[in-house]
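**Q** Below you'll find the structures, each written out as structure tokens.
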Structure P
Amino acid sequence: MRLSPNKSAPSQISELLHLAAEKAIRYVENAFERRVGPALSNLAGLTGFHEPFPADPCNPVDVLRQLDALGSPATVTITGGRYFGFVNGGMVPAALAASWMVDAWNQNAALRIMSPVAAEMEDVVLRWICEALGLPADCEGGLVTCATMANFTALVAARHALLKKTGWDVTEDGMFGAPPIDVVVGDEVHASIRKALSMAGFGKKRVITVEADNQGRMRPDRLPRLTGRTIICIQAGNVNTGAFDPAEPICSAAKEKGAWVHVDGAFGLWARVSPKYAHLARGFENADSWATDAHKWPNAGYDCGVVLARDGTALRASLGMAAAYLEPGAHREPMHHTPEASRRARGIELWATLKSLGRTGLRDLVERTCAHAQQFAKGLRSAGFEVLSDVVVNQVLVSFGAPEVTREVIRRIQEDGTCWCGGTVWQGKAAMRISVCSWATTAADVERSLEAIVRIARESHLASIPS
């Protein structure tokens with residue numbers, strides 16, 4: 001099939017979409033049993049994409065078949081239940097189906113006049129998220145690509161608000177000559193915060209670092225002197241241990257001095273939906289801004305970050321833009337709340353995710369994945385391996401002995417394909433990190449993965465013993 005004016009466009013597109021649906025359905029059906037990481041032979045097949053730029057149009061059917069034949073085998077199977085790397089969530093069925101609709105609609109979510117449905121859906125999901133997470137109902141926010149961009153967006157809003165109090169308009173006058181702002185982070189701050197601070201003009205080296213305890217939580221008794229020109233970045237869910245900074249005393253100290261508290265809650269903020277785990281995130285509602293990912297625990301699919309700010313005026317002042325052809329409407333305009341203007345209507349997929357789960361489904365997703373993490377920790381301890389930190393939510397750190405042995409175990413697990421886990425370093429010790437985040441993971445997936453991990457770890461130990 002080649003797109004041709006001699007054949008009706010709807011019939012051509014219909015034929016192609018039916019083929020795409022057939023291949024996508026087959027991929028999803030096989031995802032629960034196929035290997036998680038691609039085999040080396042599958043990766044070698046990617047060389048088939050390296051060809052000179054085609055001189056002439058290609059048949060779309062042939063394009064799709066090549067994509068499936070070479071691309072599908074080289075994917076990492078995040079869709080299934082045995083992927084435990086990078087806190088990457090799966091994609092709940094309603095989100096996947098809605099994603100197909102979003103692609104067909106091809107909406108630009110910049111302005112309400114460009115896509116009334118995209119703008120309205122963002123209004124709905126932002127309100128739902130505030131309700132679900134117990135955050136102030138009058139927050140303003142936006143949907144971005146990821147927590148890194150959400151952190152950046154919140155930090156530029158904080159920068160504007162704090163400098164405005166001193167009489168400096170950073171949006172108009174920039175940072176040159178502006179009164180200095182102190183930025184405070186914990187010793188276990190995530191790399192995305194450092195990147196966002198760098199992009200916002202604060203630099204990576206100029207921040208004040210506060211000592212963390214043995215679980216990675218910022219120590220409030222070590223906070224520096226705070227002022228009305230201080231931004232404090234706290235964590236809801238350490239990427240290694242899952243630990244939460246003590247928000248209540250930190251927010252209280254900040255409020256007393258007029259400082260701004262920003263929450264990096266990429267996955268952990270969602271613990272607030274569960275009565276069982278909400279105590280971990282107590283006090284985070286007292287912050288001034290929040291960043292999280294909907295493609296992590298809610299499993300909305302990629303990509304979907306969320307930024308929320310108590311001071312909507314600062315958010316809009318930092319990110320708004322004007323032009324003669326961009327006539328503002330009477331309601332919230334999405335592009336004035338995010339760094340991007342033209343962008344995908346990701347709020348529609350997020351709406352489908354939250355609508356399909358509801359409050360009880362979201363709570364169950366959080367509690368079930370946390371229970372799976374406990375199952376992993378128990379199995380690894382029983383097998384004689386060291387779990388390096390408290391398992392407070394869905395993160396497990398395990399050492400298999402010497403650093404070189406741990407790294408070899410991780411390599412072999414990824415090569416084996418039964419499950420996928422990544423490596424990290426925790427307090428100077430090499431570790432394997434297990435992040436349980438997918439709606440699709442079952443207790444059977446955990447047992448199957450544990451069997452493979454223990455088997456490979458024992459084989460690696462034997463191989464490391466000198467003959």
Structure Q
Amino acid sequence: MLLFIHAPKEDGEWAMGAASRWWLHHSIVAFDESIRRLGSRLIIRQGPSLAMLRQVIAETGAQRIVWNRAYEPRTIERDKEIKESLRQDGLIVESFNSTLFYEPWEVKRAKGEPYKVFTPYWKALQSKGLEHSILPLPRSLTLVPADMESLTLENLELLPKIPWDGGLRDAWHPGEKGALTMLDEFLDSEIGGYSAERDRPDHAGTSRLSPYLHFGEIGPRQVAWAIQAKLGCMDGNAGAESFIRQLGWREFAHHLLFHFPHTPESPLNESFLSFRWNEPQSQTLQAWQTGKTGIPLVDAGMRELWHTGWMHNRVRMVAASFLVKNLRIHWLEGARWFWDTLVDADLANNTIGWQWVAGCGADAAPYFRIFNPVLQGQRFDPNGDYVRRWVPELAQLPTRFIHQPWQMPTADLESSGVRLGVDYPYPLVDLKLSREQALEAFKQMGGRV
């Protein structure tokens with residue numbers, strides 16, 4: 001019997017954000033449909049995990065409980081408690097890895113210490129081998145008795161009460177079928193050029209598999225197996241090698257979260273505990289959240305995020321850098337917003353990403369590496385197509401000024417239909433001055449520029 005328990009989060013846990021709740025609802029729908037095609041159905045319960053398991057065990061006489069592992073720190077603690085308790089009752093209780101190439105504790109340095117730098121970690125991971133056999137799908141499942149009680153999915157109230165999710169519905173098809181379709185399309189059209197195209201937000205050059213990987217609708221072993229089957233060999237294919245390396249970063253993020261479970265709330269580099277962040281003014285933070293900073297590439301990314309629940313990775317780095325360095329607002333404010341709005345919100349990836357940009361994590365970008373959103377836009381969105389799509393009020397600007405409209409003569413701006421401060425905001429901060437102020441704050445913390 002297949003059971004889904006919607007358990008309340010405990011104090012200190014990162015409660016699932018709105019976009020993730022939307023995805024979970026539709027993922028459960030797809031999962032239940034696939035189970036019914038195999039002759040069974042999903043049982044849904046809501047409440048503390050151990051109590052719900054005991055309830056179902058009493059109803060069914062189950063002797064063996066199995067599940068796929070999750071790696072959030074509190075989830076690990078909870079699952080250990082469940083195993084210990086049910087084993088004392090005489091049950092067989094097992095958990096398995098379905099979401100990673102290897103368990104976070106299986107890749108270690110020579111002395112058994114965890115890695116903090118990606119490149120040696122990646123080499124160690126590769127040396128273990130990334131090729132795994134894939135088990136076939138079952139042909140049928142055991143019928144669940146008709147009188148077995150189950151909540152309806154609507155009982156879980158995962159969908160928004162005010163329908164803001166139209167953009168998500170247009171952009172995504174949660175579930176295993178959606179994952180496999182996305183993978184097939186990527187392998188057929190994009191993987192060959194992935195190495196060159198993955199940083200271009202104006203092109204469809206990425207896999208967009210991240211939410212499917214997070215929700216376990218596809219696994220990295222499946223992806224690697226599919227690439228191997230499609231190409232025959234990954235070695236020598238720049239696109240495939242570059243893409244698999246990105247899966248390695250995902251793996252590294254889980255490695256770090258497991259070994260340093262405090263990092264979702266606190267910097268790995270403890271010297272940043274004394275860094276002088278600005279107090280986040282509500283208007284400033286809201287301008288960043290809603291894509292009204294006056295910096296076109298940042299605004300395009302934040303609007304893409306709000307509309308689709310996803311943002312191109314290059315733009316994520318630029319938008320994050322603008323928040324933590326130009327605005328000097330604590331990275332946790334950004335991490336919490338991404339957590340609520342991303343359909344691929346993942347505690348491991350979210351944490352490593354924000355600490356990397358902020359300069360306070362493992363293998364982090366130096367704090368003095370401050371992305372210039374104008375130069376980034378000119379390099380990776382050279383014709384301004386990405387900005388024109390998501391910031392349509394700037395669509396008529398010439399390419400020369402699309403990433404820096406404040407540099408355009410006022411008369412020319414107005415002839416293009418843009419009045420700064422009316423149709424589109426002035427920049428929240430001066431990019432050059434705010435960069436200098438960020439570097440000064442870093443020096444005062446004791447950092448070297």
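All of the numbers you see were taken from the coordinates with simple rules; none came from a lab. This structure is a prediction, so every number in the text was calculated from the model and none was measured. Cβ atoms are built from the backbone, for glycine too; each structure is taken alone.
**Q** Please compute mean count of other Cβ atoms within 10 Å over residues 106-113 for structures P, Q and give me the label with the greatest value.
**A** P
**Q** Here is a follow-up. Any idea which of P, Q comes out highest on percent of Cα pairs over 27 Å apart, for residues 162-297 alone?
**A** Greatest value across P, Q: structure Q.
**Q** Further question: Taking volume of the Cα convex hull per residue in Å³ as the criterion, which structure among P, Q has the greatest value?
**A** P
**Q** Shifting gears a bit: Could you figure out which one of P, Q the value 18.9 for mean count of other Cβ atoms within 10 Å over residues 338-345 was computed from?
**A** The value was obtained from structure P.
**Q** Any idea which of P, Q comes out highest on mean count of other Cβ atoms within 10 Å over residues 90-97?
**A** P
**Q** Let me ask something else. If relative contact order in percent (Cα under 8 Å, 6 or more apart) is computed to be 17, which of P, Q is the source?
**A** Q
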